[in-house]
1. Of the structures labelled 1, 2, one was used to calculate Cα extents along the principal axes in Å, giving 107, 39, 28. Name it.
2. For which of the structures 1, 2 does the calculation of P(r) over Cα pairs in 10 Å bins from 0, in percent, for residues 89-200 alone return 9, 20, 15, 12, 13, 10, 7, 6, 5, 1?
3. Can you tell which of 1, 2 yields -13500 when helix-only ellipticity at 222 nm (-39500 (n - 2.57) for each DSSP H run of 4 or more, over all residues; to 500) is derived from it?
4. If Rg and Dmax of the Cα atoms in Å, for residues 113-320 alone is computed to be 18.3, 57, which of 1, 2 is the source?
5. Quick check for you: by mean count of other Cβ atoms within 10 Å over residues 81-88, which of 1, 2 is greatest?
6. Kindly point out which one of 1, 2 the value 23 was derived from, the read-out being relative contact order in percent (Cα under 8 Å, 6 or more apart).
7. For mean count of other Cβ atoms within 10 Å over residues 233-240, find whichever of 1, 2 sits highest and give me its label.
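Nothing in this text is a laboratory measurement; each read-out follows from the coordinates by a stated rule. Because the structure is predicted, anything quoted here is derived from the model rather than measured. Cβ atoms are built from the backbone, for glycine too; each structure is taken alone.
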Structure 1
Amino acid sequence: MNPIPSRRPMSAMGVAAMAALALVPMSATAAIDDWARHLRVGAWIGFGLQADFTLAGSVPVSGVDPGVAGVPGLDHTYDNGFVRRDQTGNAQGLTSNWGYQDAGQLVGDDLVFRASRSFAVDDLARKEGGPHAGLDVGYGTMLGNWGETRWGFEFGFGLLPIVLSDFRTLNGSIRRTVHAYDTGGLQLPQAPYSGGVTGVGPLLGDTAVALPDEVLPGEVRGARVIDAWLYNLRLGPQLYRELGGRWAVSAGAGAAMGIVVGDYRFDETVWVAGVAGANNLGAIGRTDVNAGAYANAMLLWHTNPDADFYVGVQWMTLGKTRFAEGNREGLLRMENGFQVVTGIRWPF
């Protein structure tokens, strides 16, 4: 019987060549007994990641700024229009740079605007996404034998993009600022209307009069998304055993570390009485480092003396990463992740 060629270090071109040769099965089958290290590269398919999306209490709305009432010459933005400075600097307390959306905003001689300033919601939802696909790399060394089983250590690296989303419509109460502007008997252009900045055209008084705030039932529609990258480092003991023929198994366990870099993004619209109001857009950034543990088991198939296919399962716990601001929170849960790993392995 022909002996199996000994394994030896390969150049980068040699590694690439072996990756191609790994696709061609070889006829030789025998126990592999002369390698001390290995490198594996493959895919990491992650399951079990979850996110808790929490809103508890009053949350500000970013899309409007009604400004201060009673002060002339300011910019005001509302759900249903705007009143801003024009190129004349609002000469004589009047501006051409205004607009409104609905004829119902005219109440007597006042043009009334509303701005959604905050919404109050008490809500918690847990979302699970996946599978998430990423990169899995392992480098190991064998240090000794335990009967027919070899033992050593493996250092692993994983890179996994994570996207977990919540698209539900939330019910709550909407607080709106209400301002009125005296039209001075102005014949309003037909709604919807949006004036220019030139100072020419229908002129509206630019000083807002504050009316009592409104608190109305409403809805918040849109998306809340945790969008992050997980960088994973692993180190622990590894066992390897030949099964005969082309087959072998390996198993390992040890310490793990996860570095999470990402954002909790939200893009929402406030609705009152079925009418879309202010847009609420923002992001909460976070970089976090979590410690944990892992355990894995793999089945290997010797495609030729210098390359193996592997497929395996891995469990890993990496704790939680919290994205929070005010009464809004997104909690990325990585306590019980399960992965499928597969790729090509080169012993040398």
Structure 2
Amino acid sequence: MKRIAYCLTGAVAAGILSMATAQAAGLAGAPAPFDKGGVKIAVVNFIGGGDWLQAFEAGAKRQADALGVDLRISEARQDPDAERRLIEQAIDLKVDGLIINNGKPEALKDVAQKAVDAGIKVVAYDVNLDNPKIVQIEQSDHDMARLVLEQAVKEQGDGVKGGVVYVAGFAPLDRRYEVWKDFGKTHGVKEVAVWGVVNDSVAASVADQTKAVLRAHPDIKVIFTPWDEFARGVKLAIDELGVADKTKIYGIDISTSDIQAIVEPSSPWVATAATNAAVVGEVAVRAVALGLAGQDPGHSVLVKPSLVTRGQLVDNKIATIDDLAAKVPAFRASDAATAPWIPAPK
């Protein structure tokens, strides 16, 4: 989701942005401009690394390859100013489409509008740019939080004492935290502590914070982690303190390394709700493609989440995201932003 400011120089950013697939020939049977080929789409990521981002980029690349698109990927490494510069560079390069993956709305709205004014089809993921001409890809943060918190109440009961790792100002975290607060009202979940940090070493920093919180509040039974980087840090702390038997993690997002952490013997991380990051990347590229072809994908494109429990993973011998996709069809693909002429990614 989000990290701290790492300033990319113009040269480095431009170099990243220039990495692209070779321009391909036209796509048979496709509408313009895909019938001629040479379509350029830029992906500008606020995040700078991590399993989720790698999967998102891989999915976007697969779908772009299927469409014969020249895809250009860059990462702002948690620096709002760098993200603005990368979007400006994409505009200067006269790309046809732009995918803005995450970031801070206040830093992006004007430059995103500049891209729209330049005739670029813009899609945003996990950042609300509040612009009717920008398609918003959403993974229903409210639904993900609701799924996993319902599981927490089912397993731990009403009135449980809980903590939440949360940093305000990031749209997906804000939406997930809203659901946590609602559960506090409807299920008597007592919010004992709120902590968190977004920097270049999230898991390690959150682990240190969590140890301090649990020493001060040993009665916390549930910790809600609305981002898997937070969950990794909390797990490190719980393992070190030896309290996995009484404090459980309910998270959001999933990756292969997350699965490996969840299925460890006596792991405190017992459930998560997630979409497949690679599928989100595919959907984002398809939404841009539909817009470029004059086919409206809708202002809001929803990718439905799934609940994944530790028991489900262990019982089905699921060890990787590929295993999860193979054994849970709803996690494998999405029918969002599709059309008969758009080839399925390989």
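1. 1
2. Checking each candidate, the match is 1.
3. Going through each structure in turn, the value belongs to 2.
4. Source structure: 2.
5. 2
6. 1
7. 2
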